[in-house]
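Read through the structures below before going on.
Just so you know, all these numbers are worked out from the coordinates, no wet-lab data involved. This is a predicted model, so every value here is computed, not measured. Cβ atoms are built from the backbone, for glycine too; each structure is taken alone.
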Structure P
Amino acid sequence: MTRVCVVVPYFDAQPRLDLVLAALELQTWPADRLEVVVSDDGSPVVPELGQRPYRTTLVRQPDLGFRAAAARNLGAAAGGGDLLCFLDGDTVPDRGYVAAMVDAVGTGQVLAVGRRRHVDLHGWSGHRLRDWLLGTAPGPDEHPAPQWLADAYSRTDDLATVGDDGYRFVIGAVLALPRSLFDRVGGFEESFTEYGGEDWELANRCWLAGADFRHVPDAVAWHDGRDFAGRSEDHVAVKNVEGLATAPFITDPAARGHGLLWPQPDVVVRLHDDGWTDAALLLTVSSLLRDTDAGVWLSHERPLAPLKGDPRVHVGDPDRQVLARCRYQVDVREPLVLGGSRLRELCAEAPLGLGLGSALTVRRTRDLNRGHLAAPATTAFAVELLSDPDLDLERVWSRAARDGW
C-alpha cells in the first residue's frame, strides 16, 4: 500500500494548523501509511504538533520573506513516502481527501489537484471540527468558489483533455504527485518570495516532463477564508505581481506575452553547424530568431561579432533547466532560411520536418519526454537551403526585404 507524506507549509497560525492536523487524524487512509511534515517558514514561535496517530515531523527555515516554495521543498526532503500531498496550513482536508488523491495518482506520472472549497473556520475547535467532518454536527457557512476554475475543470473533463495552459488550473494548496515525478523535475522553484506562482511553475514543468493532470472532485479540502479574489481589493495588482514572477519561467505566451527577450526561451534551437560558412550561419540564425521567443545553441564557438552580441545565441548544449522549461525543441542540420514563415508558426504544427532529410525538425518537449519519437511529417512550409559556398549576403538580404521575409 502506498506510503503518503503530507507536507504542510506553515507560518504563525497555530489555531489553523491544529484544525488541519485534527482533520488528518480522521482520514480514511490508514494512519500507519501516513506521515505529516510541517515546514515552518520562520514563524516567531515554534509550532506545536501534539500527539497524533500518524508520524509527525517539524522542520524550520529562517524568515527571509514569503518562501512557501522553499518550505515545501524542505518538507518533502524531510519526509518519506511514495506520494507527496501538499496541503496548506489553512486548508482542512475532508475525511476521504488522502485516499482520493492516492487513487487519482495511482502508479502513473500524474499531478493531481483537489477540490478547494471555502468556509469560515475562525474560532473553531478541534472537537467542533471532528463533529462536523464525522457528520454529527452542522458545518460552517460556505463561501462561493471561483467560477472560472469550475468552468475550466468542466471544459477539460477534469483536466483529462487540457493543453499547454493546464498549469493555470493547478492549486498548490491541494496538490499531490508521486515523489519520483517531484524529484525528476527538481521540486518547486525556490526563487519565488511573494504570494503565488510557484504552483503554476511546478505544474508547467511537470506537464513538459510528460506528466498527466487530474482534477479530483472527491478530494475536498476546506480553505479557511474566501477565495483570493474575494479577499483583496487590490486583486489585479497582486495578480500582476504574480504574473511578473512567473514570466521568466513559464514560456506560454499567455504568461509572458510577445516581444521581450527572456533568458528562458520558448523554443530551443540546436544548430549542427559543422562545416557551415559564416554567411550561411548568420542567415540561418537571423531567420530562425525572427519574431519568435527562441534561443539558438551553436555546436562550437564562432568569432562572428553579430552572434556574440546577441544574448539569444549560445554555444554548446542547452542547460538542463532550459530544456525543462521550453515548449519546443528544434534541430537544424543544414543552413537555411524560412522564407515567408516564422519559426513560431512551424512550432504550432509540431511535430514536423522541413527539407530533404529533415534539414529542420520541430518537436514538443512534452512529446520527447513521453517517448513520442516518431519521425515528424514533412509539411508545405517554405524553406530554402543555403548550399552555395559563395553565398551573397547582400543579395539574400535584399530579396528578403523585397519579399517581406
Structure Q
Amino acid sequence: MVTLSTADKALKDLYLEVVSDQLNSGINPFYKKILKTTRDVYGNSIKKLVPYGLNGGIGAGTESGNLPAASGNKYAQFQLTLKNLYGQIEISDKAIRASEHSEGAFVNLLNAEMEGLIKASRLNFARMLFGDGSGKLADVSSVSNSVVTVSSTRNFDVGMVVDFYDGDTLTIGGLTIIGIDKTNSTITMSATPTGVTSDDDVFVQGSKGLEITGLGAIFATGGTLYGLSKTDNAWLKPLSYIAANSTLTEAAVLKALDDMDEAAGSQADIIITTHAVRRALVKLLMTSSRQVNTVELEGGYTSVSYNGIPVIADRFCPDGYMYLLNTNDFNLHQLCDWRWLEGENGRVIKQTTGKAVYTATLVKYADLICNKPCGQAVITGITQ
C-alpha cells in the first residue's frame, strides 16, 4: 500500500540520484564542462584566492652578479554569497489517496512530477548561466489587458510565474504566463497585470537580485565582479569585439581566439552562440569550401565544430552574440549537490499549511566563478 512514508522514502532513495545526475549532465554542454566543487565555500559564502599577472622574480644576469629580486605572485580575493536555488513538486492529497492501492499508478504520478521538475530546473539553470544575477527576464514595452509586450520572449516559457518591478519596487507579483507569441514579442498573463507600465521589468517569481553570477555579469563592461572593481582590475574584463558591418567573418573569430592566447595564454574549448549565428558560421565555412565537422561531447551532445572547437547553439544566448570560452577557468562552487529540503523529522514531503496538497523541495546552494575573465572573449552585433 502506498503511503506518504513510502513516497518520502522513494524520493530520497530512488529519485534523488537520478534527478541530480540528470540536472548535472542535461542542462547544457557548457554546464556539463564546468567543474563542480565544494572548495572555497565557507558557511554562506565563497571566498577564493585567485592569482593574476606574472611572478616577477625572473631575470638574466652575470655569473657573479646579483640574482633577480624576488617578486611573488599577485593575488586577489573573490567573494560571493551562495545563491539559493529551489525546485518544487506538488501532489494533491486526492491524487495520493486515489493511487494508494496501486503502486504503478503512484509511480506514474511521481514520475510525471519529477519529469516536470527536471525540465523546469534545467531551463531555469540554463537561463541563469547567461544572466547577470539580477534575474531580469525582459523589459516591458506596453500592456494591453492581460497581454504584455516585452523586449524579448527568449527567457519565457508557458507556466512560469513572474513578478513585475518598477525599479526596485514590486508592481505586482505571482502572475502565471499562459501564452507566448514570439512573432509579436508578447506574453499573456493569467490575470491583468494591474499597474504595470512600459517602465517595468519582468523577473522570475521571488528571484530579483538572487540568481547566480552568469556570463552577463562576467562580460559586463563596468561595475564590480566578485566584489572587485573592473575599473581598478583590468584583468577582470574579458575580450570584447563588435562584428564589422554586423557580419560574421572567419577573420574575426580567429582574431578573438588568437587574442585569447596572446593576452592570457587561454585556449577556447567551447563556442556558444545563437542558432542563427551558428547557421551563419556553417554557411561561412561552406562558402569557403571548408568541411563542416561534428564532434561528440560528454553527456550525449553532438555539435558542429570550428577548428576543433565545438560550436553550441543555446536558446538563452543573447541575439547576435558569440561567446568563446575556456571552461577550465570556470568553477561552480557549491555547498552540496542537489538535495531534498528536509523537515525536523527528516521528511521531504510536507503538507502545505491550509491546503490539501503536499510538496517536496529540491535545493542547491551554489554560485559560478570565472577564475580568469581576461581569458574569455565575445563577439557581438552579429546579424542574425
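Out of P, Q, which one gives 0.95 for FRET efficiency 1/(1 + (r/R0)^6) of positions 333 and 349 (r between Cβ atoms, R0 = 30 Å, to 0.05) as computed from the coordinates? Before the final figure, lay out each step's value.
Numbers: P: 0.95; Q: 0.50.
The value was obtained from structure P.
Highest-scoring entry among P, Q, by FRET efficiency 1/(1 + (r/R0)^6) of positions 197 and 293 (r between Cβ atoms, R0 = 41 Å, to 0.05), is P. Calculating mean projected area of the Cα convex hull in nm², for residues 93-236 alone for structures P, Q picks out Q as the one with the greatest value.
Any idea which of P, Q comes out highest on relative contact order in percent (Cα under 8 Å, 6 or more apart)?
Once relative contact order in percent (Cα under 8 Å, 6 or more apart) is tallied for P, Q, the winner is Q.
Given that mean count of other Cβ atoms within 10 Å over residues 269-276, derived from a single structure, equals 20.0, which label among P, Q identifies that structure? Derived from the structure labelled Q.
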